[in-house]
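Next up: some structures, all given as C-alpha cells.
Any read-out appearing in this document is the output of simple, stated calculations on the displayed coordinates, not a laboratory observation. Everything quoted here is computed from the prediction, not taken from an experiment. Cβ atoms are built from the backbone, for glycine too; each structure is taken alone.
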Structure I
Amino acid sequence: MRIFSATDVGQKRKMNQDYVFVSGDPVGNLPNLFVVADGMGGHNAGDYASSHGVQTLVREIRNDQDYNPVKVIRYAIETANTEILERAKMDESLEGMGTTMVVCTVVGQYAYVANIGDSRLYVVQDQIRQVTRDHSLVQEMVRMGEIAPEEARNHPKKNIITRALGAETSVDVDFFDLKLEPGDIILMCSDGLTNMVEDSKIEEIVLNRETDLREKGEALVQEANSNGGKDNIAIVLIEPFADEVETC
C-alpha cells in the first residue's frame, strides 16, 4: 500500500480548516484508516471542528472492540458529532461550528467508506469515478433535475451543505462498500480541490504514468492553486495493492 496526503491553505484563506489523518497500519481493529475533514465556522471554530472531530473519531476507533468496519466507523462518527455539539455549547466562540468528513478503510479487496458533507472519495483507474454523493443544496438541485450538472460548479449556492458533523443531535451518514481492483487509486479530497479542478483534469493528473504518488498529489494541489485556490485543499491518495506500505 502506498499513501500520500497533503493539506494546503490555498491562495485566498488565512487559516487552514481542512484536516487529514492517514494510517497504513492498524487503528484499533481496522487494518488502516484514512480521513478527510473540512471544517466550517468563524475564527478558529472550523479549524477546531475538523481537527477535534477527526481526533475523536480516531480515538473511538482505537478503543472499539467490534470488528465490523461499518459499525466501528458509524459509532465513532456519532461520538464525534456529539462531542462537537457539546464543545460548541461550552464555548460561545465555537458556536455553529461543524465539519464534513469522509472516512475509508481498506479490508482485503474491499473499501468501506463513510461520508457526510461534500468532501469526496473517488476511485481512479481507466477513468475517474465518484463514489460518495455530495450532501449539498446544489447537488440536491441536480438530483431533482432543477439544474444541469454543469451548472453546479459555479452556482452561487454551491457552498451550502445539507449535512455536517455538529449540525444536528443525530447525524445521517452515507456508507458505501466497493470491491477494489488491481491498479485502482483511491482519491479522498475536500471541495477545495473539486471546486477548482474539473474531474477530467483530476483524472488526467492521477493517471499520468510518468509520475509517482507524491508527484500526482503535489500536481493536484498545484492545479487547484493555479486555478485560483479559493479554499483550503486536502487530499489523500492511496494505492491499495502496491507492494510495500509507504507513506509520503
Structure II
Amino acid sequence: MTTVVKVNLGGKTWPAVAGRAPQPVLGPIDLAVQAGSFVILTGPSGCGKSTLLNIIAGLDRDYAGRVVFDPPEQAVTYIFQSPRLLPWRTVFENVALALPDGDPRVASIPDLLTRVGLDGAADVYPERLSLGMQRRVALARGFVGEPDLLLMDEPFVSLDDPTARDLRALLIDLWSRRPTTVLFVTHDRTEAVTLGTRILRMGGTPATVLEDAQVGLAPSDRADRNLVRNEQQRIFGAT
C-alpha cells in the first residue's frame, strides 16, 4: 500500500517560559501512514496528540526530526475542534473558502450540503446554526477540496451522544464516497474503534506511540454497539 506521509520524530520540547525549565512533550516517534487508511491518534488528554497533528500539518516546525510526504505536493486539509466558520459568510460561502477562485468543484457544494444534512441551509449564516450543524459545515468544507490527507483534531468533542453518533456515521459515509487518508485525534475509545482502521495509542512522558493496532471490524459491523464494545476491549483492555 502506498505511503502518504512518514514521520521520523526525534522529539518535541516546549521552550522554557517564565523561569520554568523546558518541557519535553513528544519523544521519538517513527510511523508511516498508508493511503486510504483512517488512522486514530488516541491517548490521555494533554499527552501530545494535537501537537503531533500540528507537526504533520506544518503548523509547528520547532521539533527534531522530519515529516516526509510522498508525493511531496499533497492537498492537506485540517478540521479543528472549533468549526472556525466566518460569521459574515453564509454556509455556502464558508464551504467555498476551501477552494481556489474559479474552481469548478464549487458546483458540487449544493450536493455536498445535502449529503451532510444541510439541504436548504446554503444561504444561512453560522450564528443561526447549532454547534452540531456548524460541525456539519466544517465536514463539508473539509471534503469539498478532495484532499489527499485530512487531519481532524477532536471534531466531535463536546457534543451530546446522539449528535456525535450521527456525525460519526456522516463522516464514514463521506469518507466512503470521497476516499482520502485520515488522521483523527480523539481521547474517546468508542469513537476510535467506531471510526478507525488503525489505532495509535500514545502515552508516557514525553509521549511516544505505545501501541499500534489494526481495527478488526468490517464497515457493516461498526453500527453494532456490542461488536464495537468487544473490539474496544480487545484493543484497550477491560478498563
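Couple of notes before you dig in:
- Mean count of other Cβ atoms within 10 Å over residues 138-145 - highest-scoring structure of I, II: II
- Looking across I, II, the calculation of Rg/Rh (Cα atoms, Kirkwood Rh), for residues 130-201 alone that yields 0.92 traces back to II.
- Per FRET efficiency 1/(1 + (r/R0)^6) of positions 122 and 162 (r between Cβ atoms, R0 = 25 Å, to 0.05), the highest-valued of structures I, II: I
- Structures compared: I, II; top value of mean projected area of the Cα convex hull in nm², i.e. the largest, recorded for II.
- Ranked by distance in nm of label points 7 Å out along Cα→Cβ at positions 10 and 74, structures I, II are led by I, which has the greatest value.
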